[in-house]
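Since every read-out is calculated from the coordinates, none of them should be taken as a lab result. Every value quoted in this text rests on a predicted model; they were computed, and no experiment measured them. Cβ atoms are built from the backbone, for glycine too; each structure is taken alone.
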Structure P
Amino acid sequence: MEKKKILIVDDDEAVVRILSINLAMEGFEVYTAFDGMSAVMSAHKILPDLIILDVRMPAGDGFSVVERLRTSTKTFTIPILFLSALPKEDIEEKALQAGVSQCFAKPFDPMALIGCINGLLGIRKEQVVANM
């Protein structure tokens, strides 16, 4: 079975590193970007199965990235998970209206995040074990 591709977009290198390690250990193929512009370019090149996106970043915040991905025929169906230090209640309604699948607040529980990712990708736990 082909590995699912996840694009992590965050300007905080420590967050990207932690997520990359956790997701690679779960059997995902991980790609990274550190700002909004490279996020959009990477998404079009890689066509990931899911995008984990920070809200506040240089060169295009999370909302502008979502807007650009949702208007492209190549990327409009990719599930997007917002990861933000902003209070969830401040962004969730706007995020869901913009087409974001799920919002997670920083700091986050890595296992809860992975459970959410598996759910968004339609992966059941026994499939994860079979991929290891």
Structure Q
Amino acid sequence: MIGQTGSLKGKYQQLLDAATSAGVSNLQVRQQDNVLYIDGTAPENVKQQLWDIYNKIDPDYRAGDLVMNIQSTDGGSEKEYTVVEGDNLSKIGAQYGVTWKEIFEANRDQVKDPDLIQPGWKLKIPSK
């Protein structure tokens, strides 16, 4: 059984790495009865990316050895973020599962240079 634990995590390592790097909050990974359970909370676009990775590893989800329960943090609507000291578009984007370019494009009316944002600015955070 010890080998099985490693092999399931190994099989889904790309999915686990993506969940970690995308900043899935409350990420929990556990194995029970030869099934790997992944729980957490993420923006809808990150959730979809994880499902896309899962489908590449296990086309049509037939193996039955993974249960992924990722709750969505948004209803698919645009969010607003207030810039604080030390922020940059990449850092903000990582929190919401979007790229700095997507935030820049959504805020071109306000942000002229993506490297120069000011505390107090209210930025639109696009959803996918």
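Comparing distance in nm of label points 7 Å out along Cα→Cβ at positions 88 and 112 across P, Q, which structure shows the greatest value?
Across P, Q, distance in nm of label points 7 Å out along Cα→Cβ at positions 88 and 112 peaks for Q.
Distance in nm of label points 7 Å out along Cα→Cβ at positions 48 and 96 was computed and gave 2.3; which structure, P, Q, did it come from?
Label of the originating structure: P.
For distance in nm of label points 7 Å out along Cα→Cβ at positions 80 and 104, find whichever of P, Q sits highest and give me its label.
Q
A value of -11000 was derived for helix-only ellipticity at 222 nm (-39500 (n - 2.57) for each DSSP H run of 4 or more, over all residues; to 500); which structure in P, Q was it taken from?
Label of the source structure: Q.
Given structures P, Q, which gives the highest value for volume of the Cα convex hull per residue in Å³?
Q
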